[in-house]
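S.K.: Once you scroll down, you'll see the structures, which are given as structure tokens.
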Structure P
Amino acid sequence: MSAFLGKIHFWLYDKVLLHETLIDAIAKAATAKGYSCEDLLAASQEKYGEPVTGSLEDQINHSNIHGWLQERIYSVEKRLAFIVTELLKNEAITIEEISAIFYQNGVLAAKELELGEYTPQDLYTLIFDHMLEGMPCDHVHEIIANTEDAFSWKTTRCLHKEHWQQSGGEVNNFYNFRDSWIQGFLSVMATDYSYARASDGMNTIRRV
């Protein structure tokens, strides 16, 4: 069955799994502070589907590979938005604490990779080997500049806003959390580079 699966399918599935670990870490952090997350997690799964676990070959619908992966991306993003929004609303966790979870996850992801000399474009590619930005066919990033010292791209449309609006949350929270993940990732992978995101959707990785 797995003969029908290509590298890109495993790539997308791994990104979904990473975001499942973020949800798990956020829930555990809130629980450690005395907030019971059981009902919240159950509600998120009832609304948006259960988290995926195990190998891709055992989980995927082999007759609808693309559709199944698209649904898993929607599911994990909607559950993340719902859980974070509800936890913030109930003051069970702070934005700063969630940002720290994303930062640490970025650190751990970088530690699993080989350290070496990377160009700004290499780092961009590695970041979005981990971070979700829809399906490859969505093409939401427009490359603006690519030099030895800087790589800039613009987000042409937001694929995440709908999920956060549906939960009554703020999509900018998501972008701030992702910024923290990137900062954590670069703190290990490339300390001589910085990352910045402007309000107009422009993103830059630059040598410092």
Structure Q
Amino acid sequence: MNNLSERLNHALKIAGITQSELARRIGIKQQSINQICSGKSARSRYTTQIADAINVNSHWLATGEGAIGMGLNNLESGPAIQGKIPLINWVQAGCWAQIRKRFTSDDAEEWREYTGKVNEGCFALRVKGDSMENPNGKKSIPEGALVIVDPDMEYHSGSFVVARLENATEATLKQFVSDGNHQFLKPLNPQYPAIPINDNCTIVGVVKQAIIEF
């Protein structure tokens, strides 16, 4: 993405925020946001405020360098404590409770630096497929994004979770939904059906953050 207009439009689409809502959040006129989104303004003195309002990396928004760093609204924020967490595969994620105590540095695909609240046992996954991409422009976790997962974090209806279904080899990323006595794993992409769950599902961990890299 070569300019501010493309980056801002992309970030707004993923966050599910309109130009008018963004303008309201930072206290300026919508026309000012439209000037940026349309490409009429190549720079803006509001870049930092815009980035804060839609929870993206201000350096990425201004320059296109680094990760977009988008969080999801239900995710926990923490102090700026930098640590390293393992990037693992989806098979490892499915059996994380069994392997985490004996997990070694060589078992990870790589170790990723992460600025945030890093609890013991947290890990990262690279998203596969488009089941969590929302074509309607609201919350979306596209293929290739990194998700930071905390296996000890409590989940509730609406949480984004990594789960393993009975007899499945790999874990899956979905939104946990509880409706009365019924529970589901819900994709954000409406092309995919929700999956009813009961004792046939193990919640591996809760997604703390989704990071979109370029």
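S.K.: Here relative contact order in percent (Cα under 8 Å, 6 or more apart) was calculated and came to 24; which of the structures P, Q was it taken from? Write down the numbers at each step before the final one.
M.R.: Working: P: 24; Q: 20.
Value 24 for relative contact order in percent (Cα under 8 Å, 6 or more apart) corresponds to P out of P, Q.
S.K.: As an exercise: distance in nm of label points 7 Å out along Cα→Cβ at positions 114 and 170, calculated from one structure in P, Q, equals 4.2. Which structure is it?
M.R.: Numbers: P: 4.2; Q: 2.0.
It was calculated from structure P.
S.K.: Out of P, Q, which structure matches -6000 when helix-only ellipticity at 222 nm (-39500 (n - 2.57) for each DSSP H run of 4 or more, over all residues; to 500) is calculated?
M.R.: Numbers: P: -18000; Q: -6000.
Answer by label: Q.
Read the figures in this text as sums done on the coordinates, not as results from a lab. Not measured: the values here are computed from a predicted model. Cβ atoms are built from the backbone, for glycine too; each structure is taken alone.
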